[in-house]
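Please treat every number below as a calculation from the coordinates, not as lab data. Everything numeric in this text was worked out from a predicted model, so none of it was measured. Cβ atoms are built from the backbone, for glycine too; each structure is taken alone.
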Structure 1
Amino acid sequence: MSEEAELLYRRALTIEEAFHGPNHHPEVAHRLHTLANSLLDQSKNDEVELLYRRALTIEEAIHGTEHLDVASTLNKLASLLKYQGKFDEAELLYGRALAIKEKVHGPDHSEVAIILMNLANMFDDLSKYDKAEMLYRRVLAIKEVLHRPDHLEIAGTVNYLAKLLKLQGKFDEAEPFYRRALAIEQVIDGPNHPNVARTLSNLANSLKFQGKYDEAELLYRRALVIEEAVHGPDLTEVASTSEIYADVRNALACLRDEQGKVS
């Protein structure tokens, strides 16, 4: 966002404040949001926080504390606070926003899923895996009601859940979720898409930790072929897959060596 555009947004806010007063009109709240969104692009987060808080105060005064506009602003402010590392307050505000959305829309609405996902991501980042897992599973249940089984929204949520399970060492639980995501992505994105390569690599990694080295090797090979075709042989992602693939081949060789000794 250019400085000229920022000045125009500030001028529009000043005009609305002069015409309606600074604290009691929805147009002022709207202008506060518009300016805040423009400042987000410039990473002026401290000022954005102040603008969101002002907008929230106005919206609560106009609509009451359980209006959808209030919920939307709570969600925006919570996401900003999460980014700033203010996790306790972010959790409280996500909780308020979630309660409003559930009351207005019911528990299985797409707007409810958005806030649940935001909250789950925060718990995931904080390594609060039990809380994150519970929320990811709830998001998945909502999306399974809202979308067909092969929708990319479901693949994305399944990938989040699989990654979380893998981080907890639950490789056998992660495996079917990665397989489900892979099946969807291959249909929607095509078999040679980078998303497919990423999921192949993640699935192979889960298989490796379960000792399923033969299939892991095959999947790493597929991922490597896709990534080299998309990026060329020298990109970091290819190097990362190649390194893991080499680890799998070494593990497979060791396993076969052990099996040979036993026989």
Structure 2
Amino acid sequence: MYIILLYFWIYYNYVDINELYSNLNDKCICILTRIPTTIMLDFLNSFSYYDIYVVIDDNSINYTEKYKDIYKNINFIQIEKDVCIKAGYQNITLTLNLNGPCAWEKALYYFSRINLNYNYVWFIEDDVYFYNEDTILNIDNKYLDSDFLSNKYETNETGKTDYWHWGDIMHTLKYNPPYYSTMCCAVRMSKNLLQLISDYAKKNNTLFFLEVMYPTLTIKNNLKYDAIPELYTIVYRKDWKKEEVDTVNLFHPIKDHEIHKIYKT
């Protein structure tokens, strides 16, 4: 009797594990950074189930060449700003006063025009902390078909311009209200949403502020949007303590990768 029960326990757990990993072929993780740190790269290189991409702002050296014998599990992506501008991938960091297209525009360009192999892409800025690959894996297996995963979103019902960044970006919007906004330091997008972004860039030769663009395109085009508790800890500003982080959520901001390393021990 005990042997039979043990057999069924092993069988059903084996099936569950296989199902858990079977959905990963259509997903990847993309990290956005200006210059990658070795702590971050060591962490990402240990992943077993996801394809890993690191989109780098800095074009002063060839990072693929530099790390080809060290980080064999990582794809390094570098794109010149002019390429993005010509394709209309610009102005998504308008209110942040960055100098032209950054890793965000380059990543969107890459995954909506060049590499179309994935149905879902995680975009994660380099100051986002998460414990390990299973953190992402568990979210993906909980939200299988969502077009957009993010923190909670807010609604600007009438197009008011007297709060937040709305006064700076309203002239860039090609839609009528309502508009939507959310923190975007860690999000997952579907191929459907990436196609809408590509179409918008082709039509308008520009994009608009990312914290408005992603939720607004998702909702106005009737895509599936889940604001999930695992991303409620993606906030603008907070000094996260070790006792506050866990293995379930993603946390922003934690800029020092040495602290990332300490929090994982």
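Of the structures labelled 1, 2, which one yields 21 when relative contact order in percent (Cα under 8 Å, 6 or more apart) is computed from its coordinates?
Details: 1: 8; 2: 21.
Working through the options, I get structure 2.
As an exercise: semi-axes √(5λ) of the Cα gyration tensor in Å, for residues 44-171 alone, calculated from one structure in 1, 2, equals 28, 22, 13. Which structure is it?
The read-out comes from structure 2.
Out of 1, 2, which one gives 1.8 for distance in nm of label points 7 Å out along Cα→Cβ at positions 164 and 188 as computed from the coordinates? Each step should come with its number before you reach the end.
On the way: 1: 1.8; 2: 2.4.
Going through each structure in turn, the value belongs to 1.
Assign the value -0.34, -0.63, -0.75, -1.30, calculated as log10 I(q)/I(0) by the Debye sum over Cα atoms at q = 0.08, 0.11, 0.12, 0.16 Å⁻¹, to the correct structure from 1, 2.
Label of the source structure: 2.
Can you spot which of 1, 2 the value -10000 was calculated from, given it is helix-only ellipticity at 222 nm (-39500 (n - 2.57) for each DSSP H run of 4 or more, over all residues; to 500)?
2
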